[in-house]
Structure 1
Amino acid sequence: MKSCSLTHLLLLLLLCAAAFAAGKDSAQLASAKRKIARLEANAQAAHPSATPTIMTEAEINAYLSSDEVQFPAGVESVHLTGSPGAISGTAKVDFDKVREGIHSSKPLLSIFSGIHNVDAEAHAYGRGGQGYVHVDSVSLDGIEVPEFLLRLFVEKYIQPRNPNIGVDSQFKLPDRIDSAVVGEHQVTLVQK
């Protein structure tokens with residue numbers, strides 16, 4: 001399975017919020033794969049080209065809905081929308097599958113059970129070879145999850161399997177990507 005900076009940013013957001021959703025279009029998927037292959041090839045160069053690679057929202061969603069990306073068990077129908085500096089996402093999440101194998105005696109976490117439509121909002125960017133994501137809000141079936149409860153869910157169910165993921169996350173960008181700027185229905189990636 002291949003990855004690119006934006007995919008990593010978006011997957012991180014997905015894992016933090018246990019959310020998101022998408023539609024499949026073969027022309028958009030082919031375009032996304034070409035751009036990802038170009039990013040990977042450019043990363044192998046002694047002096048990578050700093051020419052920006054722009055991936056559209058349609059390409060990203062087609063890629064996320066393809067077999068190229070495997071989401072955690074229980075997460076499906078991922079769709080992302082970009083606006084300047086921000087990502088919105090929706091998904092259908094079976095929290096019983098997400099929580100499988102990890103048990104909690106905290107009654108507050110019982111809202112994270114069953115199948116729910118999840119909406120998430122986050123700010124994301126990449127700078128200096130590092131990716132940054134802050135999850136602003138998560139809603140289950142239209143009801144916003146309080147931040148303290150979201151943090152408790154991430155700590156109890158996400159971080160045991162993915163210790164570097166949180167409501168606020170920082171990570172190294174792949175393929176020598178130096179910056180990632182989320183814009184209106186697109187992301188711009190620059191390699192160094």
Structure 2
Amino acid sequence: MMTVINWIAVFLLIVTGTGLLISRDWRWNLGFLALQYLGVFWLTYAHWPLTMSAVKLVTGWMACAALGMTQTSVGGNPAAETAWPQSRLFRVAAAGLIWATSLALAFRTASWLGMDLAVAWGSLLLMGMGVLYLGITAQPMRIVIGLLTLLAGFEILYAAVETSTLVAALLTVVTLGLALVGAYLINAASKDDAL
């Protein structure tokens with residue numbers, strides 16, 4: 001039963017990762033990020049106790065709330081992307097390459113680290129999608145979302161290897177720190193645009 005739910009969580013990560021690439025509205029992006037942390041919660045629950053896994057979920061949702069409140073306070077949508085490529089078809093194709101590459105690497109990672117294939121694929125998928133997201137954007141909000149996605153993938157992989165409470169707390173601080181730095185950068189960018 002646990003394996004089936006792990007695969008459902010991986011499917012959720014595929015949908016949310018692709019949604020983050022395709023969506024251009026910050027509200028949808030934060031919604032996809034919040035759903036992504038639900039998948040992160042379940043895949044970390046495969047190796048950690050419920051309380052430590054719930055910390056990942058609550059921390060991710062707090063990061064989403066901080067970014068959402070900041071974007072609401074600066075008002076309006078961020079400026080449109082000027083970077084190439086703009087096509088949604090290209091972004092879906094790039095996401096497909098990440099899906100295939102991460103699945104191919106997940107077989108080796110799962111056998112090497114002795115973990116479930118779904119957990120390995122979910123972690124590598126998020127890390128790849130985070131790097132892809134960072135490579136095609138220049139907006140502070142989207143950069144922070146890409147960094148949070150990359151870190152979430154690392155947290156899943158690390159949860160399968162180590163169960164240290166101190167390291168989990170450190171990763172929580174890093175996630176919240178990224179969200180606060182992102183909030184500052186969003187606020188600073190909006191003030192620069194106003195001048």
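Tabulated results
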{"quantity": "Winner on distance in nm of label points 7 Å out along Cα→Cβ at positions 62 and 158 once structures 1, 2 are ranked, highest first", "calculated": "1"}
{"quantity": "Identity of the structure behind -7500 (criterion: helix-only ellipticity at 222 nm (-39500 (n - 2.57) for each DSSP H run of 4 or more, over all residues; to 500), calculated), options 1, 2", "calculated": "1"}
{"quantity": "Of the structures 1, 2, the one that 0.95 was derived from, the read-out being FRET efficiency 1/(1 + (r/R0)^6) of positions 118 and 182 (r between Cβ atoms, R0 = 35 Å, to 0.05)", "calculated": "1"}
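FYI, it's all coordinate maths here, none of it is from the lab. The model shown is predicted, which means the values in this text are computed figures rather than measured ones. Cβ atoms are built from the backbone, for glycine too; each structure is taken alone.
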